[in-house]
Structure P
Amino acid sequence: MARISNVSRKTSETDITIKMNLDGTGVYNISTGVNFFNHMLESFSKHSMIDLDVNAVGDIEIDDHHTIEDIGILLGEAFSQAIGDKKGIRRMAHAIVPMDESVSTVAVDISGRSYCNMDLKFKNEKIGDMTSDIIIHFFESFSSSAKLNIYGTVEGANDHHKAEAVFKAFAKALKDAIKIEHDQIPSTKGVI
């Protein structure tokens, strides 16, 4: 069964469409209006091997908050739709990813429950054209609509390297967690 999704969301602040293929090869086409965020989502797609098309138009003349938040919500919905009943998945995984002087650890559990615990500290208000504090909110939004747990930390000196290490670690952890490795629902409850 193909693990793909095609979702859209239109509000007075944003207009977003997302296509996702969990069993892809890391092919991406990303347009969010926020260049650094494009870079992060491209990195996520490449390192998770999840094919990802994101086309977003938002009120970035105000700031990047609504656009990135709504993309997080919709990406989570796309993921939830694509993962289906979660039969056979590994479910839990983690990754430690260095990038130059920085290192990030991210763990995920595709549990059917949303919880996000990201300990990410950045020195600057902006990383490129992206507000640095929106990164945690992006993961909170994704976790909430995807109904999964995300735990993450990062250390380092350069904010660009730290942010990129986080997105790559998230990609690697999610890539491992969605792997099909048996034919059961990975829960004592019998449902996730």
Structure Q
Amino acid sequence: MIVLPAKPEDVPRLVRFRVDTAAWLTSLGTDQWSTPFPAEHVAASVNAGEVFLVKEREEGEAVATVTLDHNIDPEIWDLWTPEEREEPALYVHKLTVDRRYGGRGLGGRLLDWAGDRAARQGARWLRLDAWTSNVRLHRYYLQQGFRHVRTTADPDEVSGWLAQRPARLAEHGFDDRTAPVLRSLPR
């Protein structure tokens, strides 16, 4: 499988990932991602070069996606301490695997790829936030080597479960066709 940067023409597939995953999550009893995510937000992340796709072949359909950037979601900015915000880190967002490919370890490999990319950029941490009430997802991330940092007590914050793991070089097994890392994170 290969990892490629997403292109503007991939936005409909990225939106469909979100819709399909929301339906699956609903069947599991969680309302995570039940609010539609605006396509223009997806397009902005694609145009910024932050969205990556996994495909079996370059001309094929995407089977997984992840957004990887330097930005803490503004809605949870204050959940990370000022000291944590100063540490070099990359943030995982919108990790999604097509359900037809679920259970094959693809999500874990994609997290390894993200951690490898973070390490190559000089990051100390690979971080994420998760739906506060999705305990099953928390367990998954803990099994992937993440350490729970904290969970907000704010009942209005739906994505307030924070976790991180050290950024490290990894054998993820993907043919990485993204641009090589040319710059380091600001320190």
Structure R
Amino acid sequence: MTVTALVPIADGSEDIESVTIIDVLRRASVDVTVASVHADPAVTAARQTRITADALITDCTGRTFDLIALPGGMPGAQKLGECQSLAAMLQAQRQSGRLYAALCAAPAVALEPNGLLQGRAATAHPGFQNRLSDQSRISQRVVVDGHCITSQGPGTALEFALTLVEHLCGQAKRNEVAAPMVLPGR
């Protein structure tokens, strides 16, 4: 069975986070769809890296993914949070018990305002942690609470992405992906 993931991106998404999520999931043989929330698949990330999405978010509505993972970066995370079709997909993800994840600013500006962190502990970039309703685990680099996974920022992107692999594909796959990148297993 093929494991699938959606990584939505927008102008201003964090370069390192976007590419790290996509790269690590693909190393784990996850079928990743990168989707622009704009009318154009070409996105300019926060540090001016050009990323061409596989699809538009409107092409992805109605599809089911095992994971939806949001990169942070501003104003990209804000644009992800304002995208109504993405918010609806994330709500469906939560209601069906499938994984959804975000890092950096995205937990605070995309998940929290859309009610996706209600009843969930989370973390975010230190500059956005005060916007989270549950402050109990904000000091942790990666927080897993049920089917929601959050992380702090560019410096935690690899750990975050490997945690996504672990929850999608198991501990052995996480270790298999981490080893050639010269990262410790778990």
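We did not get these values from a lab; they are worked out from the coordinates using the rules stated. Nothing here was measured: the structure is a model prediction, and the numbers come from that model. Cβ atoms are built from the backbone, for glycine too; each structure is taken alone.
When distance in nm of label points 7 Å out along Cα→Cβ at positions 52 and 108 is computed for each of P, Q, R, which one produces 0.9? Mind showing how you got there, number by number?
Details: P: 0.9; Q: 1.8; R: 3.5.
Computing distance in nm of label points 7 Å out along Cα→Cβ at positions 52 and 108 on every structure in P, Q, R gives 0.9 only for P.
Quick check on the output: 12.5 is Kirkwood radius over Cα pairs in Å, for residues 84-123 alone, derived from one of P, Q, R. Which one produced it? Before the final figure, lay out each step's value.
Values: P: 12.5; Q: 11.4; R: 10.2.
Structure P accounts for this read-out.
With Cα Rg over 2.2 N^0.38 Å, for residues 44-91 alone coming out at 1.51, pick the structure among P, Q, R it was computed from. The partial results should precede the final answer.
Numbers: P: 1.42; Q: 1.51; R: 1.20.
Comparing all candidates, it corresponds to Q.
When distance in nm of label points 7 Å out along Cα→Cβ at positions 20 and 100 is calculated for each of the structures P, Q, R, which structure yields the highest value?
Numbers: P: 3.0; Q: 0.7; R: 2.3.
Largest value of distance in nm of label points 7 Å out along Cα→Cβ at positions 20 and 100: P.
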